[in-house]
Structure 1
Amino acid sequence: MSALNSLKLVVSKKYTTVSPVVQRRNKLVKRLHEQIELCEAQKAGNTYAPKKLKTFANKQTGERKTVEVAKRVKEWFWINDSGKINLAIKYGAKTLPLNKKGANAIELATGDELINTLKSIKVAVLNGELDDAITEVSEATKAAFGK
């Protein structure tokens, strides 16, 4: 019992639903984590290929089968004409606007700076700094489906 006495015990309830804002943040943070892993793997000279489960049906027998396949991760960064690295933050297939002036990319000099920038953006998303941009892109996507 002495082990329990040293812990801080509280009464808590686990919520089964999460607000849409938090769901969007979590989705973007997950994708940012993939980009960080991709950059670090490229820096080390490796390939980054996370696994996902894919289910398909055999057409002759009708049997459903689940296999593990490599997930395709698209790079959010590219090298521009001047040799600098440009980074665009994506939410789904759309690029997030980063300020009111319409900037949609971040210019960086090195790969290390790219990794550090992705990590700082991840912290910014968790703090809610990009909630307005995420909501704007999400609402535009929903509206396109309503047409």
Structure 2
Amino acid sequence: MEKKLISIKKHTVYIALGSNIGDKSKNLSSAIEEIKTLIGEVTEVSSFFENEPQGFESDNIFVNACLICKTHLNPLATLKELKNIEKKMGRKKTNEVYKDRIIDLDIIFFDKLIYKSEKLTIPHKEYKNRSFVLIPLKELSPFLEK
């Protein structure tokens, strides 16, 4: 009997990472390891960049980065795993949109998908307005416009 090979598509997801509490670089590195374990193969990681907080006042400088990951998960499953990583690392959810955080993980792009729901918008609706996303993103994908 001939065996059939089944191809499972891997999606390309761009994820932005940020931290401004504790050992920020270690927080990003820990999140990257969790992404490798729970979401898929991390193929590229940008440099880590220091940035002033945007959208709120804080004395804590952010460290930000972006990465590219190959995953078999769909967008909502990817989002769920990112939220699980944030929770596992100690991020507390509040009603405040912007505040200090141990880790923040956002899907910026997912393949070439354009998607909008209550829980998720792809591409991320604010990425073009955020230098802390654009700088590391441009490092990974120089073809992107600022």
Structure 3
Amino acid sequence: MIRTLSALLRRKGYVRVPLTKLASGHYICKLTLNNVDGVFIVDTGASHTCVALEKEVHFLLNSTKAEKQSASASSADMDTRQSVENHLRIGSWEQSKQELILFDMTTVNEALAQLNEDAVDGILGADVLHATKAVLDYRRNGLFLKI
């Protein structure tokens, strides 16, 4: 008999990625984007995985102006850029053709700074979470991704 969520998911081909809970209540994870390490908020409500606009060069992204504007829960329409064909690695899960949205994350990082938290590089969104059949273990601060 399987006694833990972790054991069950590992048996089904999932890998565990540790999460850190911030003072804001957000969870963050470490990942690698185009062979550059980053810290991203895990956001099940974000439709796409996003990168802070000022991190475009840092993560070696080639972006173009997005066809549509985006909206967030905290602001109205905002200008965005998009980048395709990116290599994303989270734990031992990898995707070599990851599409990303770039936008100004200044307000997000300012809010984190007010809580004495470090800035984040982006947001891990539902596109990746859905593709990996992700399971969040809030009790043990873990994210499980299907390989």
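In this comparison of 1, 2, 3, the computed figure -4000 for helix-only ellipticity at 222 nm (-39500 (n - 2.57) for each DSSP H run of 4 or more, over all residues; to 500) is attributed to 3. Tell me which of 1, 2, 3 gives 0.70 when you compute FRET efficiency 1/(1 + (r/R0)^6) of positions 13 and 45 (r between Cβ atoms, R0 = 30 Å, to 0.05). So the calculation was done on 3.
Throughout, read-outs are computed from the coordinates displayed, never taken from laboratory work. Owing to the predicted nature of the structure, the values given are computational and were not obtained by experimental measurement. Cβ atoms are built from the backbone, for glycine too; each structure is taken alone.
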